[in-house]
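Just so it is clear, none of the values below were taken in a lab; they were calculated from the coordinates. Nothing here was measured: the structure is a model prediction, and the numbers come from that model. Cβ atoms are built from the backbone, for glycine too; each structure is taken alone.
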Structure I
């Protein structure tokens, strides 16, 4: 079965989507209105240095998910953080990489001391040339220890994508990956004892850095609001992701392109409690605190004509519909939230959104400056058609082959 399925899957995986961006002007990090770059911030409780080969790197964005600052001329930074998220991260600047743990880029560090204690968190960068690079984009792996999913992932998907990585690297380009959410399946975290830690063991077999996006199925299904500390179910449901995978929203830079990863699920989980799986219901929206961070993050980008890529699980737009002879587009995010996001992006002339969630493949170009690419699912129909005794193929709901997109960035 495995060999036969392997041949079928390899055939279906072969649908590279190439996207080339023209070279744009340099992104200049420095003093940005509303964003500090001073090391001597009053009451700072998180400090450190961002360096490369022993020298400080100026103008690097550092954040705790709320506050945003830039490193000074010597690579030093300081934050007055409430330490809500429990970590600090950098927006890896263009021309650099961070080390990886497995395939996971280590661009963040956890904060472990009380809020009144000052913590020192330093970051080390490595010089790279990623003027020309490839981005491998995949979504909805839904690993849950069911329907032969880990077997097919390890012995079919991973060898296929690794062969693609080696082929692209052979041409001299660097290769990166992004997993667009629903990495796991919340329903089976406790039932099958398979959660985010297990996902990492499998995705770490991929031979390039993988940036992760949080999906609706990557929330803790036991989560509920905590009246004692005032936190809601969405906040508590995301704790596992933050503690195991890393920040649920962040940014980084490759070549001339600024990337922003967003968590666009407001998890409600009605009826959830410790030991009890809730309804796992949610709103399709980016919460306000994250929107405020996004505004600060985008303020650090000086070249508004350079490509801006937003990676999120739930699409901005739903599947396009044909009404008569006209294509009718509609929002997948809650309408007011979609409009708020578009307002934040309106100052940029070349915006691309990478999304998943739908288990189909489509593109939307409603606006001259904004293009959405929805990516089909690696698991196709939740690993059903590939299960022993079934169809021995990998086909998504709309007939699209399971697979991944290959984006070619030059400049």
Structure II
């Protein structure tokens, strides 16, 4: 039986207890840093109360992971390891959360996920190593995609503690109802299915309606909150500001090079406010103007937008084949026609994928397992049981963001330059 040394009050779950080891981990700089990283980046500029942090989400994930592990009848040692992994699962996030992954990708010319950075921190951080002791390798195993067990899938899977917490927490703090679903029913009806060395999380047939609500909640939170057009504007303003700051040598080109020996020290020195402070240190740069405008909510506007699903196939194909460098050239041409600084013309191709409605074939092809519904005849993929079908095509929108005074010109010239 785990002994809790201290309790934290949470708006969703009441009191969350932590063991002595967990309290030590909570007190490390890499975990405390999460207090200074907003869970939803600049979403507070759309939904003013969405100012919650990665830190409180982390505590929520620990709580839900514990409940899932107990329901699946894992032993006490397994539960202790899962709780540690839950506590550390987001320590690799950069300033303003997921948006910083795009920035890292642009700087390093390769995809760098916060999960890969989390692994590197766990492997290299001395404080974590000392506190975890002999559990370190077991914790790392829960972040290994080859680990095909429910233990890992509690941390990262189709029905995991991360999603079960963030959908409801983000909905609560945003003041919207889109992320609400029957959590208790899901936790009551999850089951463990074992197949040799593999194991899966399934849902009893009587819990199917709760899972349908969960799938829909995730989709609606993406369309209404995570991909809100104002959120897209703020994300792109930040990305452009960092790009300019690197170009203007406000941020050193090697500061965020993933292969550098100093990467983790540099990366972990940044949080939301410290990144802004660095960029605001040079008032002569357009990066300063963009960040200053973000802080004062003087945002770029939608000069042009189009739903790619409504385009004819040839035009749709042309746009979908464009790369970042192509967008930069188009931005330059459009800026010239509009007599505007090209730093303030931003093209954004937004893709919203309904991932929990993917076909079983797509899941299996990528080495994953779809949501499973369990009845007397055994487990079946949810798509074979569900009356609800989602489109396999993602929602695709193309935006061109620009200053207010250039909206009419951008709208006038956009299709001429773009199509």
Quiz item: Of structures I, II, which gives 38, 28, 19 when semi-axes √(5λ) of the Cα gyration tensor in Å is computed from the coordinates?
Solution: II
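Thinking only about distance in nm of label points 7 Å out along Cα→Cβ at positions 58 and 402, which of I, II has the largest value? Walk me through the intermediate numbers first.
Numbers: I: 5.1; II: 4.3.
Of structures I, II, the maximum of distance in nm of label points 7 Å out along Cα→Cβ at positions 58 and 402 occurs in I.
Quick check on the output: -14000 is helix-only ellipticity at 222 nm (-39500 (n - 2.57) for each DSSP H run of 4 or more, over all residues; to 500), derived from one of I, II. Which one produced it? Write out the running numbers ahead of the final one.
Values: I: -5000; II: -14000.
Value -14000 for helix-only ellipticity at 222 nm (-39500 (n - 2.57) for each DSSP H run of 4 or more, over all residues; to 500) corresponds to II out of I, II.
Using relative contact order in percent (Cα under 8 Å, 6 or more apart) for the comparison, can you identify which of I, II gives the largest number? Mind dumping the intermediate values first?
Values: I: 20; II: 14.
Top value of relative contact order in percent (Cα under 8 Å, 6 or more apart), among I, II, belongs to structure I.
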